[in-house]
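Down below are the structures I want you to see.
Throughout, read-outs are computed from the coordinates displayed, never taken from laboratory work. Computed from a predicted model, the values in this text were never measured in an experiment. Cβ atoms are built from the backbone, for glycine too; each structure is taken alone.
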Structure I
Amino acid sequence: MASQQISDNLPEIRIGSGQDCHRLESGYQLILGGVPIDFDMGLVGHSDADVLLHAITDALLGAAGLGDIGEMFPNTDDRWKDADSRNLLMTAYQEVQKADWQIVNLDCTISAERPKLAGYKPSIRKSIAKTLNIHEQQINIKAKTGERVGPVGRQEAMTADAIVLLTREKQNN
């Protein structure tokens, strides 16, 4: 059986997925997508615990074959203690761009029982677009609940999932 070759004229494309989960506790500021959210609890983590930006960072690194967020920004390194996750995302995306990859689109889902996030989605989208220097139309943000099931449903945690499509011109090897 003859193998089929991908046309040399087509650009390279890669898909990456990222997922993150952080515990919710009182006494912390909730930040999602770089946007402060008015809520009586926040996410706990080594950095600012922005679960959405962590998922996006992981998706970008995975798509480009550059490892994961824990390898690039280990929680054992005090340089990243209380870090603004927008800076982590920018640093990771700069590495992705050094390999000539560009974002085609980004699709994200935040899972949280509370607070309701519909009103925050436009500002979250705008913040991510600004951080990555891409158009807002390249970003989709969805918010779901845990339907009162599991850690998300019991308001013990929030999760985020991100899928990114990257492209670059065909590399001549």
Structure II
Amino acid sequence: MKNIILIGMPATGKSTVGVILAKLLGYDFLDTDILISLEQKRTLSQIIAEAGYDRFIEIEGNIGKNIKHERTVIATGGSMVFSEDAMKNLSESGVVVWLDTPVSELEKRLTGSLADRGVATPAEMTFSEIYEMRAPLYQKYADIHILCSGATENVVTDLKDKLLREKLI
């Protein structure tokens, strides 16, 4: 049975939508950020601070390329799309969904610094610049693009309906 892989920016709701969608469909749920923290025995922000951006991207990619699950909703870290091997593995295991929220809404949801939240960014980039850098990759890998400007329940319903209607699961 196919997986559902959620990609998108930090704070777009991948984990929240993923948990609810998994429950509705009777799927398992997996959050790659949690896998990274467990494997590294540190928080994402600690990994980025101690190992650096490039090493974090490498660690995240290694996690993604080694996921071997079925019937699982997988919430990826926002920078997973930088690993071609990881995205190839994930894409082959199911349908990739880009949860896309307007940057202005994401900025309202984010509290504290991006580093404190464990957001991997090269140098000092604004959130808008990060979005502009990642959006083409999200678009490249996505089988489905869902705009997430409404309530979580509506996003989940829209996504579930689209997956079933298009016979993607």
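Quick look at the numbers
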quantity	calculated
Answer label among I, II for the case where distance in nm of label points 7 Å out along Cα→Cβ at positions 38 and 62, calculated from the coordinates, equals 1.7	II
Answer label among I, II for the case where Rg and Dmax of the Cα atoms in Å, calculated from the coordinates, equals 17.1, 63	I
Distance in nm of label points 7 Å out along Cα→Cβ at positions 70 and 94 - highest-scoring structure of I, II	I
Entry that produces -8000 once helix-only ellipticity at 222 nm (-39500 (n - 2.57) for each DSSP H run of 4 or more, over all residues; to 500) is calculated, selected from I, II	I
